[in-house]
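Each in C-alpha cells, the structures are laid out below.
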Structure P
C-alpha cells in the first residue's frame, strides 16, 4: 500500500466529522473503586486515571478522548465503555466506527497538540473548529479504506514485535521451578539498613535547570517507573544504577527497581545492595511499596524514617533473607505473565 507521504492529504474541521461532548468530573471523595475506566487528562494508560464503580451520563464506548487540560491535546481511542472527566472531551465520529480508523484519527488529533498550552486550553469550541490532516480518496473525502488498512498493517507489525520480545524474555528467564506459595514461607522483619549497603537521597534539581538529554530523571511520580523527565547529568546531580528508588514525598512510599543509569531527585531515596539481582530487586520493591499506607502528605519518608523502616521478607532455614526463593518466585511470576501475554497476542493476531 502507499506510504503516508505518497498519499493525498487534506485538512478537515473536526466538528464536520464528529460530535464533541464534555465529560463529568467524579471528585476524589465521590470515587468508588470498581471496573469502569474513568478517563482523565493524563498521558499514561490511554488517559485512564482510575477504575471506578460510579456511573453518570458521560459513559460512552467507541469514542476518542482529547485532553482539554493537563496533557493538552493528547488523544486516545476507547473501544470499551468508559466514564470521562471534564478535563477531557469526547470525540464521537459520525460515520467511522472501525477501530483502525478511530486510532488513525486519534493520532491525527494528537499531532495538533503543539498548538495548545496551559494558557490556551483545548475546550469544546476550539476542538470543534480544530483542523486535522487526513488522507483523501479520489472524491476528496476522508479515505476510510486507506486509514483502516494502514492501521491494521501497523498493528500487525507491532504485535509481531511484541511477541518476539516476550519470547526473548521467556528464553532469558529460563524454566519454571516450583517453589512454596508466599503463605507457605516463613517471613521475618528486617530494617532497610540491614538489607541495603547504600541508602542515598537524590539531589534537588529545579525544573528550570533541567537540560534535555538521555538520562531518566526519577522523581516521586507513581507512574512510568517514577521517571519524570529525560535530562543530562549536570554538576551536583546524583546518578544511580541497578537499585530501588523509594519516593520520599509526592506518591510517598512508591518503590521501583531501576536497572539503568538515572538521576535521582531529592524526592527519591536510592536503595542498593550487592546481593540483589534484578528479580530479587523486583520482589523487594513490591514488599517496600506495601509499607506506603504508613505514610502520607503530612508524614513523608525522611532520612530518620527510612533508616528505621522495616520490611517483611521470606527467610531460609538460617533466618536470613531467602534471596534464592525471591528470585525464583519472581521469575515464575514473570514467566506466567509473558505466557499470558503471548496467548493474548495470538488471539489479537487471529482477529
Structure Q
C-alpha cells in the first residue's frame, strides 16, 4: 500500500470523498437512470446515445458479445495496444486478428486494417490515445475505416485517455453514425478507477441492442452514488485541475527522463503516462521495485522490446522516480 504506484495509469490522488452512510439492503436500479442522465450531460449526448457500464472494460466485453457469434466471427485490433480487446474476443470464442502498428511511430495502417478484415469481422478496435504507446489516431483514418466497413463491422474508439489529449473526441459523431461506438471512462481523468464507471456512446439502435446484453442490476449503488458526487461542479473543477497538472508533470517528466544515460528513447504521448526504451530494462525494474516504485515493463511485443511505461504521478512521486533513476545511472 505504501509503494509508489506508477504502473497502472491511475490518478495518483482522489479529488473527493464519498458519504459512507448508504443503505445497501436493496438492489440497485436495473439501469442507473439518474447516473445515466448526468453522464449524458457530461459527454453532451442524449440519454438514448449512452450505455453505462462497469468501467469501459465491461463496455469492450459487451460490444464483442453483442456483435460476435462464438466460433464464427472475428475482432480486429492493432497491437501494441490495450490487452483486453483480444482477451474478451477469446472469451467470446471470436477470432482475434491483429494488425500491428508501425514500429517506432506506432501509426495505424488503414489499408492493412481493411485488408485484414474478413467477411465475418464484426468489431474493429482503435485505442486513441493508445495504451501503452500514447499515440493518437487521426479521426479521418478512423472514419474512413468505419465508412469502408458500413453494414459489416462496428468500429470502436476507446478514448479512455482523451482528456489528456488535444485531440477532439468523436463522441458527437458517434451519436448519429451508423457503425461507430466511442468508449469513455471516469477511471483516469476523474480519478475513479475504483468506482468502475464507463460508458459506450453510439446511435440509439446500437445502444438499445447492447443494453440487452448487459445484465440488469449490474451497477452497484455505492459506485453510482460516488460517481454522482464526483460529477458535482466543485469536483469537476478539481478533475480539470488534475488533468492540467498531470499534463504539466508529464512534460516535465518526459524531458527529465530523456537526459538519463539508461534511457534510449522517450515517445511523445497524449496519455497520463510515458513510454520509453531503456538499455537495461529488468535491472531498472528490479532497482525501482527495491525502492517500492512500481512501473510497467514490456517485452511481449517486438516493437516494445526493452520498453517501460510510467504513469505520471504526483510531483513528489515523480521526483522519487527521477532520483531513483539517477542513482541507478551512477551505480
Structure R
C-alpha cells in the first residue's frame, strides 16, 4: 500500500583558484593534493583538495563508480587555516582536519582532529597538476554591481571575484536591476556556476565566476543564513531555508522504518521543527525520499494517495518531497506561529535542491 510517507513518521526519531586576497597563509603549503580514501558503498572517494594562498580552498569529492558504474562528484568551497602542523577546513557540512606530513602530504584526521587508526589509506599527496571544477555547482553569496560589472563574494569561502561576461550574467544583471534599492547594493544570490581563470578587460588572466544557471536573489538575507545539507549516498544537496533559523533537526530515517513507510525508497531524510513548548514532540516540516529510478514508475502507478511530489530525476534516483497537510500545533500558540512561518512550498524546495 502507498501512503504519504512524511505523515506516517509521527514519532520523533533519534538523530541517527585565486581571487582577491583577504588573508596571508604559508605559501609553501598552498597547492593541490589528491588521494583516494575508503567509501562504504562505492569503489572509493577520490578527494582533490586545492589550498589557495588566500586561505580559501576548493574540494572535489568524487564517488567512484557510484551510479551504475559512473563517477559522481560534489564540490565544497571554504576557508582553511593552519596551526602547528594541523590544517582545518571550514565551510562544508562540518569542519575537516588534516595533518601536514613532510610538507608533501596531508593525513586526514577524524571529526575530533585525532589520528584515524586504520590500515586503509587516508592520505592526500601533493600533485603538480592544476585543478578546476569539471562541472558547475551550487554557489551562494553576496552580489553587487558597480562600474558596469558584477562582483560576487561566496559565502563559505569569502572568495570575492568579478562575474564573467558569459553564461547567465546578463540575466543576473537584469534581475538585480529590478530589486536593488541603491547603487552597488549587496544582495544575496544563489546560482550554479564555477570559478575559472579568464582574461579581464586588460587581457590579464583573473579568476572569475561563470554563472551557468540563475536561481534567485533574496534581499535582506546575508551569508550568515546559508547552510547546506549534503547526503552523499542519496546524491543530493539541500540548502536549508533561512526562515528555519536554528529551530530544526535533520533525521535520516532508519532502514527498518523506511521499509514500513516507503519500501520503494533507498533513502529518506526528514527535517523536523523543534517546538518551543517542551510538551510537544518535534514535527516534520519536510521529507525528501530518494527512489531508485527502476522503482519510480511502479510506485507512482500504485492506487491511493500520492507518495509525494516529484522534485526531479537524477542519474540514479528520482527525488520525492512530502509536506505536512496541516499545522499540528494549537492555533495562536508560539509553536503554531513558528511552524506556519517555517512552512515551505514545492517551488522553494526545487530551488534549494541540487542533485546529479
(request) Consider the structures P, Q, R: one of them gives -3500 for helix-only ellipticity at 222 nm (-39500 (n - 2.57) for each DSSP H run of 4 or more, over all residues; to 500) as calculated from the coordinates. Say which. (result) R
(message) With Cα extents along the principal axes in Å, for residues 177-296 alone coming out at 53, 35, 27, pick the structure among P, Q, R it was computed from.
(response) Q
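Any read-out appearing in this document is the output of simple, stated calculations on the displayed coordinates, not a laboratory observation. Note that this is a predicted model, so its numbers are computed, not measured.
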